Every structure is written in C-alpha cells, then in structure tokens.
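As structure tokens, here come the structures.
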Structure P
Amino acid sequence: MKPNLLDVDNVSKTFAGRGLFSRRMKRAVRNVSFSLDADRPEVFTIIGESGSGKSTLASIILNTARPTGGSIRFEGRDVAHIRSRRDRVAFMSRVQAIFQNPFDAFNPLKPVDRYLYTAAEVFSGCRTKEARETRVDDALHKVGLSLAEVSGRFPHEMSGGQLQRIAIARALVSSPSLIVADEPVSMIDASLRMTVINLFRMLRDDLGVSIIYITHDLATAYYISDRLIIMQTGEVVEAGDARQVLAAPRHPYSIRLREAVLSVDGAWRGTGLDAEAIQPSLR
C-alpha cells in the first residue's frame, strides 16, 4: 500500500518559559493530526492568528524544529530520522518552503538568479551551465517570468510580488511534491495577492504539487483551499472542507474570525477579494 504524502500524527511542541529560573512550560502545538494523500494534490490550509501555533507546526513539518510529542512522516518516513546531509538534501528537494517576506529570502548583495542556479545544482543535480539555465528558465516561466527578466538583478530592483514569484520558482526548480507556504501574501500589495494565490492553484492543478498554505486571511483561504484546520492556542478547533467550514463555522473562535473579516456589506476586508464573486454560498 502506497504511503500518504504526509502524515502529521498527534504532534505537540513545548517550549521552556523565558527567564533563567522559569519552570513554566508553553505548549505551542497540542496534539495536531492530519494527512495528505499522495495521489490527490490539494491546498491544505492552516488558519490562525499570531500565537496560534501555525508557524511552529510549519517548522516541524519542514524538519527545522523537532516535536516534543508525536511524529511527522513524509512518504512514510519519519522526518526526525533524516540526519545525514544526503538525506536532508533529498528531503529538501521534495519539500520546499516559501516564507512571508520575500525581501528577507534573498541577500540584498547577491543577484536573485544565483539562488535559482544554486537550487538547480544542489537539488536537481544540474552540473553544467546549460542544464542549470534550462532548469531555471523553465521554473521562471511557470510563474510568469523569464531568465532574461531576472538575470543579474538584485532584490531592490524588483517588486515584492516579483520576488515572491521568484521564491516560488526557486521552490519549483527541484520539482517538489509538497510546498509549505507560510503567510506568502501578507507582505505583498493587495493588488498583487491574487497573482500569487492563483500560482498556487496552478501548482496544484497543472503540476500536481500539494500546498500547505498557512495564513490568518480567511478570504484567500476560502478562495484557494480544499481542506483546512483552524488553530487556537496550539490546538485544532475546527477542521474539514474549506468552503463548508468557512461558510458555516461552528466553533466560537472560528465564528469570531469570520465576523472580524466580513464587513457589513459582505466584502472581505483588506484582501481585494469580492465576497459575491468568490463565495456565493455566503449570500
């Protein structure tokens, strides 16, 4: 039987309290579980406000933090057992990350194409210049850019929207099966958010890549998600089909989140998304 793409099994994460003599412990993530099917690419969204534990959970999935309870299995293998450099490179080629601020993802003193070439060499094994250029140009075309547009350019010469698309292209260079996107549109101008959001839909539909989309933005979550979980203080308070949950949330916390976003006329505040256009079931 083929294993799932990802199994998050009863994962918890506890941090020691601040202060030299503090004995208090903080549970940032509490007993979270969900799975992604290897044969059914989807956008799985984790929703929560600051401090809900969603970014800590993302770090555990990416194997940059270890859980204090439970396990993460990627394609059947416990990621906690990935220790050698070879295994880490293999894991990172299959599981890529996109972060909140695209300007923090690139060194301002280096041209952005160097990051793409490095990804092509390290994660895709492209040893020749021609192979790297072909791989990079192909990834850039998938996000609506080209190598000619970005070659030799530095981060300050590009917009936030362009840099985030380049970050997505860098993730695509290795042909991943899973991308973890942590608040990927929150630092982008509202007029450009849908460009990036629609790229994620393309990755799912055309390339078969599953996306873990982490956000506090219910409007984009409604638009893009297949399934979701809503987290509060480290725990999952609601889970299920995205449109069903966001159209008629049951948990008091989920209801408060929805009411905080919807304005009196039914528009989604601060997102550039029209409630009438994307969610007729809420009318």
Structure Q
Amino acid sequence: MISVLILTHNEEHDLPGCLDSVAWSDDIHIFDSESTDRTAEIAAARGAIVTTRAFTTYADQRNAARTTLAFKHPWLFILDADERALPELVAEMRRAVATAPATTSGFRIRRRDFLWGKWLKHAQLTPFYIRLVRVGHVRYTREINERPVIDGDVIALHQPFDHFPFSKGIAHWFHKHNTYSTLEAQLLAAGLATQNASLRSALFGRSFDEKRAAQKAIFYKMPLRPAVKWVYMMFIRGAVLDGRAGITYATLQAVYEYMIVVKTREIKGKSSRCMCD
C-alpha cells in the first residue's frame, strides 16, 4: 500500500536504523548520490532497490527519483537516512491512505529533532513536513531546502517521525551546513530567496506551505538576522526550555544564519568587482 524512498550519500552509519524503521514496506527504494562507503551494499543486503544518480541539486534528486523509479504502490513515504518512522506513525499512515479522499495527494507529518537524546520540542523551527504523497502528484522546487508542490489537498497526521541530525557528531553538522549556507547565499545573492516576500501571503496564504515560504522570504530581508533568529528561538519559541540541548541548537542555528550572511556579502562583493572590471 505504501512504498518508501530514501535519498542517500555516504549513509552507512545511519542507514541500517532507517531501514529497520521501514521494514514493514515491501517496496523500499534507495536513491543514492554515488556514495563511496557501504551505503549501497547495506541497502542491497536488506532487500532495498538501489538506484544511483550523480548529485546536481536537492530538488533535482527528488524530482529524478519521483519520475524515474517504478514504485509498486500508489503512496510514497519519503525519509532521509537519519530519520526514523515510529510504529504509531506507520499504523496511522496505513489508515490514512486506505481512507484518503480522491482529492487528497499528501499528508503533513510532524518531525521531532533530537540533540544529545533530547527532543528539541521548543527549539525546532520547522516541525511539519509533507512526507507521505500520492505517486505522481508531487514535484519539488528550490535548489536547497527544497519545497514540495502538491497537486491536490494536504491533510495533517498526528503521529510524528524522529530525526537525528547530530547522529554523526557536531563536526559533521557543521560540514553539512557549510554546504547548505553556500547554496542559500547563492540564492540570496541572486535575489531568488526573497522573491516570495509577500506579507499578504505570509499572513493569509492559501496553504501552510505558501505561508511558510513567504515568511522565510521576509525573514531573509531582515537586518541582523543571526541575532534575531537566536532571540526568536531562545525566548519566543522557548529553546531555553529544552535546556542545554535547546540553547546549543539555537546558537548553532544563529551561527548558520551568520554563515549565510557573510557568504552572501562575499558573493555580492565579488560580483560588484567583476562588473567594475
């Protein structure tokens, strides 16, 4: 009834646990970006179907997977290797797809992020993600932090899935977010990250995802973003209530935002010098 898609790149550390959490499906696909570790070997040994494609952008990878893979079932559950499907969510998903109206093409699911074994209940910025979709009714836009565009209605589920972004350590998190911040800075420098900065859409958008996209675009136009983000996470979202893990996470997110700021400034500076030359 539900197929599974996991996008991977050098995920031998996290993939076994992820595969364990989706062992209930008889149609598991690994869409791998040319891993150089044992990712493909581990997946194949567990009976997953492995497809390899050279990485271009995050949206490209997801769009290539959805259009080239032959999924066995009409519904697709999408996970990253450092995420886990809980049994309660699996049961709810099965009930949901069995009774879904024909107009429904996606389900929004709460994600719980963890640091040092602590659920970042208050610190987490974006806890809702569309991860259960009707095959053929979704496409992805935006090169980084890609957004799903759903052809049909989206319904919220109640049970969560778990995410362990620090499973490989803080150094790996910084390495990954160094790449993310470069891509976000490139979008900002090109004006692509702020083109949806509409206050009307942020407040009265037709969908949760339209509002969220507009809110993020508005945020990118704000001055002193790293400081604003830290204060917002700490005292408005309540990261301080998550203790040492929440305070650490809020600080890491502020550092990430600062990386985007300085990289954007650097890209624009180089562009200005080139124009002058």
Structure R
Amino acid sequence: MAICTTFKNARVLVTGGGNGMGKILACGAAQRGADVTIWDMSAQRGQAVRDIIRDHGCRAEAFVVDVTDRAGVAAAAEQTGPIDILINNAGVVGGRPLLEASGDAIERVLQVNLHSLFWVTRAFLPGMRERDHGAVVTVSSAAGLIAPAKMSDYSASKFGAIGFNEALRNELRHDGVHVNTVVACPFYMNTGMFEGVKTRFPKLLPILDPAAVAIRILNAVETGAQQVIEPPLVRLVPALRLLPPHLFDAVAEFLGVNATMDDFQGRTGDRV
C-alpha cells in the first residue's frame, strides 16, 4: 500500500536548501502549503531562500548547519523540532581522476553526499517512527546507477545513497512503520553545478530542467511513490550490468552515459 504524505500543513526540512535543487524543492514544498525549514552551510543563501518563501506568504526558517557534523546536526535538530518530511538534498561534486583528487576532496564528497544521510535521518527518524507518519527523500543521481569515468568519489557516494534508501525502506517495512522513502535518480540537470554538457542523444538523454524534476519528487511524496528516475531511459541503465563486460562498455560508450567531467563546460557550483 502506498504511503502518501501531503505537504499541506506539514513540517518539511530541506538540507542544502540554499541553492540549486534544494532551493527549488524548498520553494515547491512551501507552495504546496508546507512549513519549510532550510539547512545550508551558507547563512546568506539559506536566509535568501527563507525570505523568498516568506515574501509569498508562506512559513519558513533557515539555519546554518554542516550536515557532516554529527553534534551540530543533533543540536540543529533540537532547534528545528519534529518534522513530517525530510528531504536529504545536500550534495557536492568531486569528479577528478582517482589519483588526481586530493584526500580532503574525496573525504568531503563522501561526507556530504553519503555520511550526512545517516546523521540527519537518525536525528529525525525517531519522531517519525513514534508518530507512524512521514517521508524521507534521498536525492541521489543517475551516477548512482552507472559510474561515469573519473568520478569515483561522486559515483560511490551516490551508489551509497541508493543503498541507504533501500536499506531504510526495508527496515521500515520490516517493522511495519508507515514512513515512506523516496529515492531520486535524475540524469544531468542544469542546476549551476553543470552548465553546458555534451550529450550524444539529447532527445533520449536530455539535460533536465531541475524545476520539472523537483515537481516529480514532490509529487512522489504525495502519491506514495518510491522512485523518481528521469528520463525514463535511465531505468534501463543498471540492466547493462547483465551484459558481458565488453558489451557493457560498448553500450555505455554508445549512449554516452559514461561521460567524464571533461564533457562538462562552464562548471560552477559546489565542486570540491
């Protein structure tokens, strides 16, 4: 049975809500009637989004939180209070060859994209379990379905995010808890991290509009869906692993899904 969670009058937390996809998700949740809390590393960014939401007559708060800091997350959770919907959106991009990436950069990608899922979810899940109500959204990536070249840190973190979501979903189902989990695995989006990307099949694998993806994610929470994979062709990507390795490589090369950061132009945003 689908576990549906309405945004109307719900308390929603969006990590990394100060820019990019997080900003769009925070504003979208507010438009649907939610009371939104934004966690972001930047006070300026978080407060700017908070003010945009308030200017539209909706409720919003913003806190400066480093989601990789376990003690800081616990303290911020106390200040935030109970929530109904958690959107784990905070993320950074690495994307350098394994031997060229610094140890600090690799660690940062894994901490923000993967480790923080544990700390933030652990802070709010007890309340959801007690009320037997809520939703946890994990924003992963198509890079968590197939690992592009020269992006081992990012892909490993996003593969881990999908595994985290699946394990949490099964844990909640096993215990009979009515808290839904949603994992989002979009293909490349023009959020500011990537500006201008080469694609071999723009009609099959287009650069996505983040606003459209955000709508899909918010709709999934309200309808009780458990996956958001865009575009639809990406659903077939994991099946490539059933092929012999040489065919796997040939198909991945043909589709261009094994792009490297060299295929992106005008890169900006939260890259470490």
Among P, Q, R, which structure scores highest (criterion: distance in nm of label points 7 Å out along Cα→Cβ at positions 64 and 88): Q
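For volume of the Cα convex hull per residue in Å³, which of P, Q, R scores largest?
Greatest value across P, Q, R: structure P.
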Which of P, Q, R leads on FRET efficiency 1/(1 + (r/R0)^6) of positions 120 and 232 (r between Cβ atoms, R0 = 25 Å, to 0.05), largest value: Q
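Each value in this text was obtained by applying a stated rule to the coordinates, not by laboratory testing. Values in this document were obtained by computation on a predicted structure and should not be read as measured data. Cβ atoms are built from the backbone, for glycine too; each structure is taken alone.
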